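Once you scroll down, you'll see the structures, which are given as structure tokens.
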Structure I
Amino acid sequence: MSGHALGAAGVHEAIYTTLMLEHGFVAPSINVEELDPAAEGLDIVTEKRDVELKTVMSNSFGFGGTNATLVIKKYEG
């Protein structure tokens, strides 16, 4: 875990998402202790989960409304 990387945060997220795709795991959301009642029943990943991934998505939300989304698909050639 790391602190906020400011301008590099989106790159960190893209790299980590690509590593999950390559190595077949979903990273956990840490420190989730109590969910909003509206989130009941959602599959919240709280421990590393090994799973075969074919496509992943990385969302980055920046200061001042600068937002970006990457969808990365595993090469199947």
Structure II
Amino acid sequence: MADESLKEKIRSDLNTARRARDKLRTSVVSMMLADIRNREIEIGNDATDADVMSLVTTSIKRRREAAEQMRAGGRE
């Protein structure tokens, strides 16, 4: 388990969310894996843990900004 890559951990989290029928978590983790897959296609190679961490950070920031804009627009 200690040698598990971040991508493998995220996949495991997706399976856990699906088993728990947690729709929100399943959706968020699925989007994260899609971002990782898209990045791998861009670079033509498997994403490293550093790539995955960068994508996670960027995705969190992007989704927080979108949520703030929705709140500001009165659409919660």
If helix-only ellipticity at 222 nm (-39500 (n - 2.57) for each DSSP H run of 4 or more, over all residues; to 500) is calculated for I, II, the one returning -6500 is structure I
Can you tell which of I, II yields 3.6 when distance in nm of label points 7 Å out along Cα→Cβ at positions 3 and 67 is derived from it? II
Quick check: 27 is what I get for relative contact order in percent (Cα under 8 Å, 6 or more apart), calculated from one of I, II. Which structure matches? II
When volume of the Cα convex hull per residue in Å³ is computed for each of I, II, the largest belongs to: I
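Bear in mind these aren't lab numbers, they're just calculated from the coordinates by the rules spelled out. This is a predicted model, so every value here is computed, not measured. Cβ atoms are built from the backbone, for glycine too; each structure is taken alone.
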